[in-house]
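Peer 1: Each in structure tokens, the structures are laid out below.
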Structure 1
Amino acid sequence: MRAVVTGGGGYVGHRLGVALAAAGHDVLLLDLAAPTVPLAPRLRFACVDVRDEEALAAAFTSADVVFHLASFGMSGSQQLLPDVIEAVNVGGTRAVLQASLAASVPSLVYLSTYNVVYGGQRIENGDESLPYFPLHRHPDAYSRTKAVVEQLVLAANMTPLPGRPGRYLRTCALRPAGIYGPGEQRHLPRIVRYLEMGLFSFVIGPPHEGIVDWLHVDNLVQAMLLAAEALTAGRAHVAAGQAYFIHDDHPGVTSRVNNFEFLRPLVEGLGYAFPRIVLPAGLMYRLAFLLECLHRALLPAYDLSRLFILTRAEVLKSSGTHWFSIAKARRELGYAPVRHDFWLVVQWFLDRGHGRRLQSRKQRTSGVSTKHRRTCAPAAATALAALGVAVAVLLMQLCMAVLLGRLLGWAAGM
């Protein structure tokens, strides 16, 4: 089998490519940046923009399946670039679909997201019968465009392949939970950076709220391989036109777990104290809105995300309860998630010099005692919380000043 992976230079894309190659398939990874590790045998890489339909069609030639993973704007300051998000996610997927038809690709697996049905409302044991969240109510462009695109992909199912009578493009979509694993580059490194900066000093919402699912990267790879197989005649095309929720199905550990409690092994494994301060989700949602406004106002002079950024979408995803059933994926794909040891993720960071234990050794050599640090820790956390409130007020004042300045400038120009 010949497989092509868009977004193949990223963490998940490369991991999928390695698994495909290990199974004996020829794999072409497409991305703007190559993987940061050497390519295994049977793996090739090509620098292709997902918006370039002509280049995609050439890359898709003779492909048996396309895995469409490329996207933009999932987290951090990328979420605040709506034009780029629209161009990559919607424009890029339209190009992928057209290129797939031009190259007579019979199967396409699309990597979607929980967010196509979630926008802050409470969801417990949700399944694929849930409607799409109203597009105009999404607080972020990423979630909105992923919902648009998933519908485009599924609508393209059973599109006749040009010049191939009786042959069709068959498509499906996987909706993964938050992805983790050793070397993951989006979620956990940001948490570790905030830990090291002393900014991870509070959690959002009480522990009985914010119940979510997570997904180990290798379980996601398993699901994608099964989905591709389930689009073929050998499996009676059972996945054609279908969407599937995917997570670890390890209740209380990596699924159906409070989002911040999921992070506890990482926080404590790196030698930090887990935050005791609990801030209301409503307050943090408003603060996130102010941070978004300030971030836009300061650009291009200063990128606020270099210090700290929190968006409204991130507040909703981290503090709102939304967990799902994977019964359909088990039943139709044969998905059987494996339980992975989270300590391997912690160890990955420790091996790269992260963690307070390393810092403690440096502090001991400079004469700072452990007892003194422990005594100062609660006071420091309280001080940091107070500082956070002061920063929130300051941000509000800055945003109002910037907005007033822009209004005055607009009025002067009339």
Structure 2
Amino acid sequence: MPAEISIVWTIITALLLYFMHGGFGFFEAGMCRAKNTVDTLSHNLMVLAVTTLVYWAFGFAFMFGDGNGFIGYSGFAPRLVGSSDNYPSLAIHIVPLAVAFAFSMSYADTPATLIAGTGAERIQFSAVMLLTVVISGLLFPIVGHWILGGGWLAQLDVPVYDIGSGVIHLTGGICALAAGVVLGPRMEHKSESEGEEEDVSSMPLVFLGAFILWLGFFAFNAGFAMVAGKPLGLVVVNTALGGSAGTVTGMIGAELTTGKARLRTAMVGLLTGNVAVLSSTAIVEPWIATTIGAAAGLLAVGSIHFWAYLKVDDPTEYLTMNVVGGILGIIAVGLFASPEIMAEYPAKTLPRAGLFYGGGSAQLISQALATGAIIGFVLPAALFVCWILRSMGWLRIPAEEEKEGSDKATHGEDAYEDK
């Protein structure tokens, strides 16, 4: 396939991924109370802007730059012209360095965005900005280097295979978990697990946001290889099947646990299914993608109640989608990677066949190691940073501001004017 077609395809998917951030904004604004709508939207805009700057300045070098097994340390503030010698792990792609950078930059803010969602309605605006610098500029690139940048998990005898379930979503979900634990719950809110109407201010916004996010998953999965080639049809189908199955089982689970067909839970199932199937869309059969999504939807229902039981307040249910979905997504590769499907692709970056496809346990062990490594590194680091911010009084907003809402107290703006 001519490189020019792959360049255009990769740029189109990168632009769709940028549009995905509008989905985050709509989804989070709808899931939170109206008095915090402007604050929630501001978080999303500024996380994207700050990430773009820090990722270009040093995050991209930490992630893909030539370095050691832990971190890259070459190619800071790239000029994006000439050769990609400073980024040896990108040599497998046929697109120019600037295109590869543009695509990676389009999803680099996702882990930090999850902090804003889980911490919504009580995290300080400045804390979100500081945490964005740490996550987008350091924690996420380090984990990314381990797996995607030629680091130690990519150098194992059986390299880890993951395009995002772990690198992006589990990393961000663990950061969000740390923030949720250190922040503590909101002063007053209602919980779905308690059988009450939760704090959703606009279900249409949640619905719109979820569908834009689903579009973003299609774009990411189809664009990640940066090649407009043969796998695209299977990738799109598996993305649709995984999300759809998660939606159905999420709705069924809600009906069984609450006696109500809850749209909110179905959409959480949709997005959890998408995270869970993300790393497998090009390497599993359609019925397996359906099975992964269905399992994710059921686990999502239980996870919502689990986090509520632990008193970890998560207004957006990002912990369910990204911690549960992320772990399932990494492990699924080691179980279900199909040798028949992978035989049609270049073998440079493919995993071994999954456990249930005659490949033995080697790939599964590597995937489990990656899961433990991500959690073991990111959780204490994120807890430490959040604890430092809390000890300095920079993490949580004052009680009076929380009661009033951050729209007026922090931004001096109202999303919905009283008529």
Structure 3
Amino acid sequence: MPPTLVTITPELQLSIVELLSFQDHINLSSTCKALRSLLVPFIFAKVPLKNTEESGKAVNDFIQGPYASHIKSIHLKFNAPGPQEWVDLESNYPADDQSVLDAVIPESVEQVLSNTSLLPGIDSLIIEVPTWTEAEMRTAFYLFDLVESDTAVIEDERIHAWRRLMARTYELVAGFDTIRHLEIREHVPKLVSTWNTPAFQKMLSGLKSFTFTLRGAENGAGWNLDTCVGWVSTTEAYGRYLFDHLINIETLEIESCNEAPLGLKSNSERWFAEFKVQPFIMPKLRHLTLKYVLLCPELRDLICAQSEVLETVKLINSGSEPHGYDTEESPTWAEFLDAIAKAAPKKLRSFQIVIEQSSDENKTPQDNITSKEHLVYYCWDTKYGSMPVDYWERPQDDDQQQKDENAFDKLMAIVQANHGRDALES
């Protein structure tokens, strides 16, 4: 009789079910008791939670039941309405009604996030707050033109529901001292006062992996987010609010957006925001993935400082200094790659430079393959801000292009040698 999924060894069973989707787990668990027992830890590993009374009650009931010990991750998907009308900063931005503020996080949801003792196995959080549509981001566009002090952030959270929701959410999750993996997904680019608290920063210091993605926006008439002064000051503050506390991080993923890449510095208060990461703050960093983070001294120094431990680097839609604009200390691709090669990274076995086109019709099979063709230079418009990656170009100077390619070859030779040595040792 041929072996079946029920009769094969437990090791093979786990190898197979780990490859299946959540829906496959559900379907397979309904076939027999043996497979249901096998799949219970997979089915109940991640719990979704919305900021509604019904969702809170359902999760409360669940965590007090027999399967609570299997929960490893909670996905918070909270929402509060943004401005209902186009924001005009020359007039007062109206405060929300008190009834709206009071209803930001229902009592049942507060109970879930406050009873950490009932969730001892939690080690991962995914946070999306608020989950605005593109239309809502467009309506709120000029809110990102406001430069805010730490005090102003707290005051705005007091009078606006969506910002109070963010503040209270992060205040609550800071109580989970078992969290080792945190993903802040599609963050509306504003500061959060409770990020700047000892409890939340302590949680950050215990993380092994951190993923942070930012929402983009344009105003409906072509102006991009990087034309907003407040966006620049806000994103540059992420260093002291977030990145400076990731002292035990092993995997770091940061994604900005096409409308506002991070990483350059100029004398203008618009257009470019520095990538505020201290080079020696993450001594355990092994895996680094960045999207829409431009070449800059901070990124170069971060990679070089981790030359003893860094294993993989993936740069998606990264470019060097834009043509015709005098940014401060922006390295060319040759300077950037040469610096990394000079640091002699001992464990670096993968260094990817990838282009993901912003429009489907321009995509090619080569886009997701590391190539010299991806050593591009960022393009921007003096009126509208960042240009789509489709417009980014190779250097017009043949000599510079050759320098870039030579530096690329030198670093790839080191990566290939490391990879080959690892293969022999294994």
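Peer 1: One of 1, 2, 3 was used to compute helix-only ellipticity at 222 nm (-39500 (n - 2.57) for each DSSP H run of 4 or more, over all residues; to 500), and the answer was -10000. Which one was it?
Peer 2: Details: 1: -13000; 2: -19000; 3: -10000.
Derived from the structure labelled 3.
Peer 1: Also, quick follow-up: Identify the structure, out of 1, 2, 3, from whose coordinates volume of the Cα convex hull per residue in Å³ was calculated to give 130.
Peer 2: Values: 1: 165; 2: 130; 3: 176.
Derived from 2, not from the others.
Peer 1: Then there is this: Suppose Rg/Rh (Cα atoms, Kirkwood Rh), for residues 69-124 alone works out to 1.13; of 1, 2, 3, which structure was it derived from?
Peer 2: Source structure: 2.
Peer 1: Taking distance in nm of label points 7 Å out along Cα→Cβ at positions 13 and 133 for each of 1, 2, 3, which is largest?
Peer 2: Once distance in nm of label points 7 Å out along Cα→Cβ at positions 13 and 133 is worked out for each structure, 3 has the highest.
Peer 1: Quick one: mean count of other Cβ atoms within 10 Å over residues 93-100 came out at 22.9 when computed from one of 1, 2, 3, so which one is it?
Peer 2: Only one of 1, 2, 3 returns 22.9 for mean count of other Cβ atoms within 10 Å over residues 93-100, namely 1.
Peer 1: Could you figure out which one of 1, 2, 3 the value 10 for relative contact order in percent (Cα under 8 Å, 6 or more apart) was computed from?
Peer 2: 3
Just so you know, all these numbers are worked out from the coordinates, no wet-lab data involved. The shown structure was predicted, so the numbers you read here are calculated from the model rather than taken from an experiment. Cβ atoms are built from the backbone, for glycine too; each structure is taken alone.
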